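Presented below are the structures under discussion, each in the form of structure tokens.
Only the coordinates and a few stated rules stand behind these numbers; no lab work does. Quick caveat: nothing in here was measured; it's all calculated off a predicted structure. Cβ atoms are built from the backbone, for glycine too; each structure is taken alone.
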Structure 1
Amino acid sequence: MKTLDRLAMPVRVFIVFSTLAGGFVRAADEQLSVDEIVNRTNRTAYYQGRDGSAKVLMTITDSQGRTRTREFAILRRDDPAPDGKDDDSHCGNQKFYVYFSRPADVNKMVFMVHKNVDREDERYLYLPALDLVKRIAATEKRTSFVGSDFLYEDVSGRNINDDTHELVETSQNYYVLKNTPKDPASVEFSHFKMWIHKTSFIPVKGEYYDKNGDKYREYSAEKVETVDGFTTVTKARMSDLKAKSATVIEYSNVKYNVNVPDDVFTERFLRKPPREFLR
């Protein structure tokens, strides 16, 4: 397993599709507030480069060791930050486009997200067999993403304003954050912890706890590479400890600043995929 700074702890990314992200290089002993840590981590996990693309292989393993795979391509585009500002605390809206190619039962299916900073995200699922565009309600965002151990909300990331953040531990290499939902009734967890690598600001591990305080979900990354100058997680795992299942995602052909047009993220391209960007 490749690790950051040759550390023993496996590297983990806060949300699965943050492979399109890169890392900051900061002094590990720099004194930061909780808000600064959260904002820099959010920037690192989701906002490196103007946009990006990648191929993804998803392998789902159930409690009996049986496996299923999903293959898809993902595109990301960032909107300008509010008021023209572009720093850690002023990240703008984003758009994500996920195009499935294999297996046959998901071929040509598309999942699209308009991630909004100041309101609920908009999520759409195109089902080619029915030629139907389905709007995914906010109440469904924490349900399984195409039968995997990842959730719909994991695709674009959880809004940092939905939680209260607390720095509970600082080690030589990591900040440990406890994140508690402001609206407990809207989620199935009581809180989650993140281990943030202090020099790259990549979240390196995550643990989710249920209403009884028991850990039930865990995320870790297993491979990290530098792509186009950005520190990039290229292999990661999400585990459901109660169901005893796990999903591994592997990224290839990762690219940044590919100039994906804004109109790709519209209903028109749900039915007509932009193949020049999906190769």
Structure 2
Amino acid sequence: MVGALARQGDPTPWGCCLNALLQVRHLGKSFGGVQAVVDVGFDLAPGEMLAMIGPNGAGKSTTFNMLNGQLRPDQGHISLQGQALIGRKPRDIWRMGVGRTFQIAETFATLTVVENVQMALLSHDHQLGSMWRPAAAHRQGDALRLLDQVGMKNQADRPCSALAYGDVKRVELAVALAHNPKLLLMDEPTAGMAPSERSELMALTKALVAQRGLAVLFTEHSMDVVFAHADRVIVLARGRLIAQGKPQDIRDDPQVQAVYFGSGKTFETPRA
């Protein structure tokens, strides 16, 4: 079913694929009497970029926060390579191979670019509390190689506070890759970026997906980014998964267009 437009009520599970890395089934979460997420399910395979889209209040952030352990679902099942994630703490899920970037980039502004990555490597190596060796000496070569992958090696010695926002996002990506994740969750990765920066960051991410065999789930408000870079798209509305398929299928789908615009409007075709 990967690549075909699907809807609730189909007999096959949402996004079912035999080599799925991440499996989500019947996920639900309520806050008081408000159902934020209702019976959401999908699969994500290694080497795939899956976009999760929907209008404000669709349940995207709630779903994200359940996947990495910040919220506990009321019902449903989440597994990574067959291992259940529900009930585990965010740090434990991180150590199982789930990385995350945030809508507002999170880096240490007073540290240099390379020191930010070295701090992530220290955490990965369980040495954040070690007093025997200065952080600046820890795996500097590995940190520089990660920065080279995201195009930031030439700015390794600059403080993050001096960087343009698009470059901060690249540093955050290098930090997320320091743990060598299997799955990367990217919450609005291009928020606050200029159009050219958006395209560059997502093209870089797609290249890393191919090189590393990563699975990436990302939320995004820019439809140009979604249609240009996602392999597959899932659409949430009022907490429910209403459609999934290839970007072209989603762009042309009347129900999805109605959710975003009401009747009479369509998504613009991205410029080449």
**Prompt:** In terms of FRET efficiency 1/(1 + (r/R0)^6) of positions 66 and 154 (r between Cβ atoms, R0 = 35 Å, to 0.05), which of structures 1, 2 is highest?
**Reply:** 1
**Asked** So helix-only ellipticity at 222 nm (-39500 (n - 2.57) for each DSSP H run of 4 or more, over all residues; to 500), computed for just one structure, reads -2000; which one of 1, 2 is that?
**Response** 1
**Item:** Top of 1, 2 by distance in nm of label points 7 Å out along Cα→Cβ at positions 50 and 234, largest first
**Value:** 1
**Message:** Going by FRET efficiency 1/(1 + (r/R0)^6) of positions 146 and 178 (r between Cβ atoms, R0 = 35 Å, to 0.05), which of structures 1, 2 comes out largest?
**Reply:** 2
